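Student: In what follows, structures are represented as structure tokens.
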Structure I
């Protein structure tokens, strides 16, 4: 085959659709270990589904030592999400994706803080972002009545003397990446791609003729299956990508390790509560807490029904997938990544302390964190769910030791014949730009020929919307119109 996609998540589906537009004649095959697509990290209940665009996530706008706000990460993430919106708009417009309300819906994004220092931080963040073309329409308020009109659930029961502040952008979205993955995969299959479920890729090896050999077995009975070969392989297997890339033997994976972190959320389906919170609200992580701990209260719309999720509460499991093995972490250790993993652990003792604290915390303590957002929350309205398993990237730093990286990273062989994706948030929301960068890295000799098609699908390709306010305004308006969301 021309392309083998390992894993049936949003990344494989996105790359498959991208390559199908660029090379319609290519033979693309998808291999999924489970019985359907989007059952791990792309599942709507395994991710926050925010449509990460840095409109409300405060960890993307840190305060510098001099008190100013660094917005560079926020602008970068927003730019990336706009690329995803453009590609989805192209697929909707060309009939390759269905009615967009089946996977994306307008949902205002808010930031909410309390305490004088945090109120001042949010005010400075607002001033730094409000005139940026990608953050147009941001509102700021310290008035409880105004904030209550934005989100009625979070003000009743709160002390009037408590300093509070919030920002709001009406153009935020809620994205069901599970539904989007299903639609992308269905469109791929309709276009001639092959899709095989309940089959596990157990090994990857390079043949003398340059093709990649994929060893397969049935994931139900463990029966070995006939191997297949591919000219290009993408490993989009979530937490299992690290192990498969290690088995491939490419030198580029040397030094990489992974640290698994599981998560829990409190969820309510009470329609009265959902009706009072039609937004997504991110708070500020406690001092010393890792970026993954940023608390948020999210409206989720899945299959047309709204629910609320609050969290995350961190947990620990050595598994690299929810359906993985307790031996996953230990099986990932190699001679070349021992030093980076140990060094990353020693330099992140705060994270270890945070995880231990989360694991030891009583349920009443965890519920009290929700009550900081929703003072009148009642335990009987909420229940606990386990979210997806995340594997954070560990790699060598400049000193050849190790660093824990919060984000995603493409690892590709020098000849571009195989690539994989490691890491976690904000992955799903930025799937399109990540896969575009992968295509550029793995097919450099074809990019110029593909450029007209790429520009046709992503009009801002090769440009930065943040550098051109008029282009940014035009792009946001046009994609909003096609996707049926707030401009």
Structure II
């Protein structure tokens, strides 16, 4: 039996114990801490030089349709599993137990975690899809029940968009199944890649377009992005941390995991379309982010904007860009989780996240101001943080884009910029835009004269402080030593 089965089972069992009356916070905290330790052990046991999946086990479910409960992990999967477990622990640590249905609140957090871990650990695409859907249901409930502001409208809008994206994605996965030769059809990604390498996948164009649209909606690809900022602004801070930091990575992870190795020709065929859309994420959404007047909406739009750079790493489709996209998935998950946690702390103390009502908080809460500064710099991609390593790899990989997948650089258009190079320049400008809105937001919230309404605000401390410091330290350690992550990634095996 794969040890990954226990990583999925642990939050599920903890959620069951919470619902039958055990101490909700202690149970959730214990389960999430054990999963972090468990992922660290798996990383220690992982054989870096061996390509392919490890810790594999498979249990037939519907063998006549090629469906089996198959778990396993390669370096990319382990990176995402580590992200899911770390963000889950941080989300539980920053949670203030709600008065209304605390057991249900913690159970929902654990179910989101279980769904994310299950999706990243699944080799079978049927369970890959089903675990993601498991995680979406408690997300909607948490926004609608425990959210703030216009939470009902935000929950319904997110539900409609994500349900549509999931339905389109399901059609794409079914199309991928039917594109395989009869008698060899399977949902096992390893077998599908083998068939693709042998040239047995037919009608790949409609399959890729369905996968791109389905995954794109789930990732908030422009122009299907408007659900995300409102949902994150209305969600409780732990929910925003888990969805923006973990679940939102499902779509890009799926494209890297499925489309890159199985449908590379289709990816390059429609590369210009995706380049136009991702530039919309970077430039249009970036300028919209600059115009925001509330911290939570600014962070929500910034999360959408950063997806554009990761899409660029995917569509360039070479080993540099894919490694950069994978590292950026990890880096963005940590930084946006820290930022939403800190925004939740500000809201808890002041009752508002409106820039016009804030200012000077660094004098009242120096530790919180310092932590937000670190998280903001990590989000921008300051050297020393892991996001910088991811961005550099994406920019270098994308600037030589247009080459054959995993191949050598196309030497054409020496004197004129091609579409990949134009998109890369836009992405570099996006770093400037992100610096503008992050520094502006920091100045409006933490600098200037302190408001007399809050003479004695409590500084960041206790469990939330442990969570934020842990996220920042992980971003710094992997930023100074990005080879720790690069050793995990082996895109020759994709």
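Derivation of every value follows stated rules applied to the coordinates shown; laboratory data play no part. What you see is a predicted model, and the numbers here were worked out from it, not measured in a lab. Cβ atoms are built from the backbone, for glycine too; each structure is taken alone.
Student: Out of I, II, which one gives -10000 for helix-only ellipticity at 222 nm (-39500 (n - 2.57) for each DSSP H run of 4 or more, over all residues; to 500) as computed from the coordinates?
Tutor: Going label by label, the one that fits is I.
Student: To test your reading of the models, identify which of I, II gives 2.8 for distance in nm of label points 7 Å out along Cα→Cβ at positions 33 and 97 when calculated.
Tutor: Answer by label: I.
Student: Looking at structures I, II, which one was distance in nm of label points 7 Å out along Cα→Cβ at positions 73 and 225 calculated from, given that it came out as 3.1?
Tutor: Answer for the origin of the read-out: II.
Student: Here's another thing I want to ask about it. The value 1.09 for Rg/Rh (Cα atoms, Kirkwood Rh), for residues 25-208 alone was derived from one model only; which of I, II is it?
Tutor: Source structure for this number: I.
Student: Upon calculation of log10 I(q)/I(0) by the Debye sum over Cα atoms at q = 0.13, 0.14 Å⁻¹, for residues 105-344 alone from the atomic coordinates, which of the structures I, II produces -0.74, -0.86?
Tutor: II
Student: When relative contact order in percent (Cα under 8 Å, 6 or more apart) is calculated, the result is 16; to which of the structures I, II does this value belong?
Tutor: II
Student: Another question about this same structure. When FRET efficiency 1/(1 + (r/R0)^6) of positions 57 and 473 (r between Cβ atoms, R0 = 25 Å, to 0.05) is compared over structures I, II, which one is greatest?
Tutor: I
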